[in-house]
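Below you'll find a set of structures to go through.
Nothing in this text is a laboratory measurement; each read-out follows from the coordinates by a stated rule. Note that the structure is a prediction, hence the values are computed from the model and not measured. Cβ atoms are built from the backbone, for glycine too; each structure is taken alone.
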Structure 1
Amino acid sequence: MRLNIELPGWLEACRPDDALYADAYESTPAELRALLKTAIAFAFHRWQPACDEQRTERRSARSGFRHSESSRPAGWALAHLGPGFASPARLLAALVPAVLAGVGRILIVSEAPFSPAVCTALELAGLEDSFLLDADQMPGLYEDLRALCPDGRILAFPAADGSLTEAQKELLHSAALDGMPRFRDLPSPRLLCLHAPGSPAEDSLRWLYPDAEFLTEAAPDIRAAYAEEESPELGGLPFVCGPGMEACWPGPSPEFYRTRTCSAFLFQNIDSEALS
């Protein structure tokens, strides 16, 4: 079942004023907000919200095994944003699947103020647990969350220059030692843009992916392509989408935020046992 994680009391003092998000939302052009809304809606279309807990059981006398499997959402997810991170599309691609997976609590933290684009994304996704923390507060938050529930997820979004802060490095290192699943955003992605010259999509893409390298011809390591029409030549790329879908991005699936367990035993025939 979904866990109701109560956040540490000291964290509330680190929550930014609500006006920050409202102002960012209002100052963002409607057409850009619409792109983020479409990305959220597409995630719900692509992946249906999961049940809090799922369990299956199978017994087979023929194979000689019986087993059960269960799946439940992680208790919490902690996303750490580096200074200057400002891609609302990549942030939503990573965190909306956590909502769909049923994660108990989704926290977004940063050592520097959130960009207006990030604030708008958080507002649209209904992600209310965002906080500004000093670097020396991060280890304490991580340990407090683990004490509440050891089943968490860690996400790191590098700074605008592509580097990880010392706090992010320490957080990822601690999670690795604890065997906790981790996700790291890849900065400065290469995007193939096949929109017509002068298309409004150009400005939209630069707002959605401000650190990206925009290409007009095929090249190695392209992460996604945005084209006005489908083309077989783009079929081998990780992600391709058309007009109006520019804010969609290939992030982790909801499965990343689910914990699976398996119980396995040899099958025993009850009637044979009773006769022996």
Structure 2
Amino acid sequence: MSDLDSFLEDGGPRVIRKECSTALSPSRLPGLDLALNPYVQCSHACVYCYAPYIMRVPPLLWGTNVQAKVNITRLLSRELLRKKGVIGLGTVTDPYQPAEEEMNLTRKCLEEMVHASASVSILTKSDLVTRDIDLLLRMASAEVGISLNTSVDERAAIFEPGSPPPSRRLRAVRALVDSGIGTYVFLGPVIPTITDHDLDGLVNSLIETRVRSVMIDRLNLRPGMKERMASIMAERSPSTLDEFLSSVDDDRFYDDLIAFLKRSLTDGGIVVVDAF
């Protein structure tokens, strides 16, 4: 059993309550003016996560101590009076990670944004977002992106052991679409032996949600990431390790797979765009 598996079996991260000095910060992401992150670190424990590199936290420690910004709603209510624009909720850490079920910081932030007639764009790996459909429907403008890279629960669990399975995320997409909220799927990162495990099933699952747009992003390896992923693959799916290693840094693999996804999803009536 890996250290990560032991960590998850022991109940996951320690949630630390902390105060922050500001709620909203400028965002450099396309389409977003401001960033709002109620939590620091994330217990979804995705092995390929880019956030540790952005936050300069050792990847193996990422998510072990989740910090909840307990005063963020008070600060947000003040800052919304003078800071305007589209707010990206969860630009670094998932706003609907497990700690949110207890802390409700994301929901409280949404309540403040409703009162201020603010616009929000959310990206999450969790179906918990459907809990807040009532608030999203009351906002000036709201969109939600659900992130996944396979429709097969068992394959997703290899590199996303702390995240809700894709089957639940796909149901969340359908619920959001049916409610009338602007919804897209962030299909990424594309990973060998994960995304291409059942391509027809993935494409059909996305079409069945009736989502209108999909954003695709390939895996971008950071220092040490390939080795960590290979180690996890060797432990959890040794039969696919060689295939993973032969494709993980092969540009042609990604080009061909993404081209197939674009054709298939477009044929199914979905608008497909490249991420960033």
Structure 3
Amino acid sequence: MRLRVLLFEEPEDPSYNLAFEEALPRAVGCGVSPPTLRIWRNKSAVIIGYFQRAEEEVNLDEAKRRGVEVVRRFTGGGAAYHDMGNINYALSVPASWAGPESPIDYIFGKLIRGPVEALRSLGFEASLENVNDIVVSSRKVSGTAATVSWGSAFLHGAMLINADLSALAAVLKVSPRKLIDKGVSSVKYRVTNLSTIREVSMAQLVEALSSSFAKVLGLEGYYFDMPSPLELEIADALYEKYSDRRWNMERAPHSDFPVVEARVREFCHR
């Protein structure tokens, strides 16, 4: 068995990218899609965690001035800045693959090794800190988030390659306490681009991530694929939620979108 890899993105529409991000674990969990790694990008966006308040995490006036969209994801964790200088990866596998192990322990004990090993294979001295931060040369280059939902074990993250760190620092808020704890004076200096350490291309990272996730899962390599019509239908249904201000700015729960939920369940039980 090989790992399916999707290079599917809609960079101009962060809401659709996040709708498709949820569509995959839904489809994998209900058995209509195989285990899948997706690699993609947003042109200009801040992606906030499921439990966060946008006004507490984002300088909304600055984001609006720069044309940076704010979209909520379905996993927890902190806010992440996206532009075409970073690469996002998302792995969806059946939760049953964890076996007797707790699915969350399976994600953060095993699956998270995928991006770490990918960077090591490219010559970076990568390590894992604080459970879900990937660090190179004492600087954070990737944050991750995960969930066990809809029958899937799901891990995703954003990796900085040559992103605009000035824009990142301008649109994200970081509490003084967090900065003090990290021993730094600005969010700009807590992170770094991989390109400042050594030259690396998007294509190299795509290959490294695909190969390392396949190895971590014990699969016989990987293959590139396109989204199925059903996956796109599920994403289209979820788009109603991800393009709604109530979801993105007001923390409306999944249950506030019953029509969307009903449509997705219908797709998964065809």
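Out of 1, 2, 3, which one gives 0.10 for FRET efficiency 1/(1 + (r/R0)^6) of positions 148 and 196 (r between Cβ atoms, R0 = 35 Å, to 0.05) as computed from the coordinates?
Going through each structure in turn, the value belongs to 1.
One of 1, 2, 3 was used to calculate distance in nm of label points 7 Å out along Cα→Cβ at positions 52 and 140, giving 0.9; which?
3
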